[in-house]
Structure I
Amino acid sequence: MSKPVKYHIGKFPPSKLDWPRLIPYLGAAAAAVARYDGILTAVPNPELLLSPMTTQEAVLSSKIEGTQASMSEVLEYEADSADDRIPSSRREDIQEILNYRRAMGLAQGLLSKLPLSSRVVRDVHKQLMQGVRGADKAPGEFRRIPNWIGPPGCTIEEARFVPIDAGELPNAMSKWEVYVNDDQPDKLVQLAILHAEFEALHPFLDGNGRVGRMMVPLFMWQHGLIHRPMFYMSAYLEAFRDVYYEKLLAVSRDGDWTGWCEFFIAGVQEQAEANLTKAKEILDLYEELKPVATQATHSQYAIHALDWIFSRPVFQSPVFISSAEIPASTARRILQEFKRAGILVEVRKASGRRPALLAFWRLINTVEGKEIVSPPAR
């Protein structure tokens with residue numbers, strides 16, 4: 001049996017990189033990020049129109065850690081958490097995903113006042129772990145005991161990777177914090193290195209992977225690569241999960257920082273292009289439906305209502321009526337006209353005191369990359 005790989009003491013940050021290998025990746029990735037950022041600045045209310053992409057990122061990042069819930073299940077749960085058809089195991093998955101999204105929101109607020117730092121990381125972790133699996137593992141606190149990575153139930157001798165000793169962790173995180181805010185030659189290389197180092201330190205007892213992936217858009221935003229912290233990397237890391245872990249392992253085992261940077265920066269380029277395509281599809285859908293919504297309702301509130309369902313694509317009609325800031329009678333009529341126009345689909349019929357559940361299915365399928373179909377109401 002091979003011995004576990006141990007943390008690379010004294011080798012962060014790397015003293016040398018093979019820049020000739022990296023330069024071809026850097027130009028293409030930086031250009032792709034700039035094109036994606038261009039649409040972020042062009043989209044009206046990107047936090048609203050692209051919010052389903054943020055939810056999908058939370059789904060995929062959590063999926064890497066073993067959750068199974070889909071974006072549509074998360075949205076249905078948000079619309080009606082009392083739905084007894086959702087099993088308890090899936091509810092736990094969904095809560096982890098919702099926590100991820102809340103943690104990102106918390107981070108955005110903190111970074112409007114603070115640099116990316118250990119304090120921000122701890123606060124984000126505390127929110128991430130609140131009330132879910134791992135809530136008993138010191139949320140918001142750096143670990144004080146050993147931790148290791150390997151098959152479930154394995155001993156430290158059977159582990160695949162052993163992070164830094166807990167006693168050395170505070171100094172190591174301080175060094176990581178200095179590097180995060182340092183002026184390095186290339187920001188994408190800096191991002192790749194800080195992500196790998198965070199994963200290698202494994203500062204928490206649980207939730208390290210998700211927090212580490214949150215650092216990607218947060219760093220890009222704080223250092224001006226994108227105008228909003230809305231960059232979605234987890235689809236690439238999920239698609240190449242085995243390579244992702246192997247490249248991280250090779251940093252400590254072989255000192256292969258350059259190989260890791262190549263993999264990560266190639267992923268930044270791929271995801272920038274994918275994010276751009278998805279954002280364009282969402283914007284195209286929005287532009288397509290604006291005249292449809294206006295013609296169907298003949299209401300001054302048509303676009304406002306459309307904006308609302310982009311931000312909450314699964315909902316109960318009473319929630320829309322009470323929170324959309326549209327006169328109640330007009331709101332009811334708009335929902336009926338949106339259903340007639342095919343914008344909204346009834347995915348669960350009203351029953352007794354339980355209202356119908358409505359879904360903006362075209363948006364959901366656009367984000368999830370599925371063929372657009374309308375599920376029958378149940």
Structure II
Amino acid sequence: MKVELDGVRPWRHDLAGCLHACVGTLVDHAGFPPLEVLGSFWGFYYRPGDIRPEEYYFPCPDGRSLVASLAPHHPVGSRWWWPEDAEQGWQQVREQVAAGVPVAVAVDNFELPFRPAYRDVHSNHLVVVRGFDDERQTVSVLDAIPPFFSGELPLAVLTAARDSANRPAHARDMFFADDPIGNRWLQLLVEDGPGGRQPAGADPAGYLAGNLREFQAGSEPGCYRGRDGIARFLADMCDRLAAGYGITDELFVVAGVALAGAAVHADWVAETGRRQQLPGWPELARQISRTAYHWTAIRILAALSRTGDVPATRLRARRAALLAELDRTLAAVEVVLATTEPSGHPNHRRALAEENSHG
């Protein structure tokens with residue numbers, strides 16, 4: 001039997017990783033606009049200690065699934081499957097693809113010839129499987145992360161990557177090693193009932209308002225959430241660094257999630273503002289992008305902290321700069337919401353009144 005699914009297109013964002021790329025491809029195949037699904041939500045959540053060495057790590061609050069946490073404004077979710085062994089795992093993936101559904105599978109980059117880390121660095125990565133050929137024993141794989149790959153692999157090669165123990169062998173195995181791949185694979189779930197499959201751009205102002213409430217809500221016991229959560233999380237990282245504790249992996253991974261979220265959200269705001277001609281939205285997109293740049297700086301400091309080259313005072317300064325930028329951004333969101341109706345159309349009367357009030 002041979003299967004090659006149509007309509008499985010690559011999607012990626014320069015400042016996001018394999019999670020956004022793979023989910024973007026899966027939701028696109030399911031009929032949703034990837035940028036809206038992945039970019040309409042923006043928030044911050046992290047439960048201390050809930051960190052996993054995965055390139056596709058994303059903290060999931062309230063028991064929600066990975067995709068439901070990534071895209072809470074849309075009727076999508078996901079399920080992780082953990083097969084007993086490589087054979088069961090492949091049969092599960094093969095069955096889904098044969099039924100016309102692409103899936104994302106976890107892999108170790110060390111075993112994939114098209115990855116720069118091949119035979120050099122172990123890293124827990126995510127790719128899309130979109131076809132197979134039983135006679136030739138090959139699998140059709142899509143990986144939108146540079147250097148980009150779309151083509152066939154021997155099934156034995158993909159099996160080795162999916163069944164890898166992912167154990168670090170040297171100092172270069174940083175951040176995403178020491179976590180067995182376990183042949184796991186991710187299934188996209190779509191709600192088709194009432195409220196499902198909302199049209200693109202159904203309520204952009206509502207998405208912004210929901211995100212603002214998320215940032216303004218205080219942290220719950222045992223977790224960091226919203227603007228307060230960012231402040232507390234980074235303060236904790238500074239204190240631990242000053243006390244001599246290692247923070248590299250935790251700060252690097254969590255900052256990576258925050259960076260991707262802000263960057264993809266900024267692009268969605270820019271695209272929505274352009275498409276619907278919403279006043280103030282392009283400027284807001286640029287402001288959100290500046291927040292993402294601050295997360296980039298913090299992530300760089302996290303990587304450098306492994307060698308002891310980053311004093312806590314430097315990280316505290318970056319924390320203060322990020323929070324100041326975030327406060328300016330949230331204030332800008334409030335201004336935009338005041339001039340945008342819930343339907344997403346510009347509130348021209350309110351915009352004109354505000355313009356007149358400023359002289």
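Nothing in this text is a laboratory measurement; each read-out follows from the coordinates by a stated rule. The structure displayed is predicted, hence computed values, not measured ones. Cβ atoms are built from the backbone, for glycine too; each structure is taken alone.
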inquiry  = Ranked on FRET efficiency 1/(1 + (r/R0)^6) of positions 102 and 326 (r between Cβ atoms, R0 = 25 Å, to 0.05), which label among I, II comes first with the largest value?
reply    = I
request  = Using P(r) over Cα pairs in 5 Å bins from 0, in percent, for residues 166-213 alone as the calculated read-out, with 4, 14, 11, 11, 11, 8, 9, 16, 11, 5, 0 as its value, let me know the right label among I, II.
outcome  = II
ask   = Upon calculation of FRET efficiency 1/(1 + (r/R0)^6) of positions 270 and 302 (r between Cβ atoms, R0 = 41 Å, to 0.05) from the atomic coordinates, which of the structures I, II produces 0.90?
value = II
ask   = Given structures I, II, which gives the highest value for distance in nm of label points 7 Å out along Cα→Cβ at positions 14 and 294?
value = I
Among I, II, structure where helix-only ellipticity at 222 nm (-39500 (n - 2.57) for each DSSP H run of 4 or more, over all residues; to 500) as derived comes to -19500 = I
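For which of the structures I, II does the calculation of distance in nm of label points 7 Å out along Cα→Cβ at positions 22 and 110 return 2.7?
Values: I: 2.7; II: 1.8.
Only one of I, II returns 2.7 for distance in nm of label points 7 Å out along Cα→Cβ at positions 22 and 110, namely I.
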task = Determine which structure produced the value 15, 50, 30, 4, 0 for P(r) over Cα pairs in 10 Å bins from 0, in percent, for residues 78-189 alone, calculated from the coordinates; the candidates are I, II.
result = II
task = Supply the structure label, taken from I, II, corresponding to relative contact order in percent (Cα under 8 Å, 6 or more apart) with the calculated value 23.
result = I
task = Identify which of structures I, II gives the largest calculated value of distance in nm of label points 7 Å out along Cα→Cβ at positions 262 and 286.
result = I
query = Who wins on Rg/Rh (Cα atoms, Kirkwood Rh), for residues 238-317 alone among I, II, i.e. which is largest?
reply = I
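Which structure, out of I, II, was percent of Cα pairs over 39 Å apart derived from, given a value of 22? Please list the in-between numbers first.
Values: I: 22; II: 19.
So the calculation was done on I.
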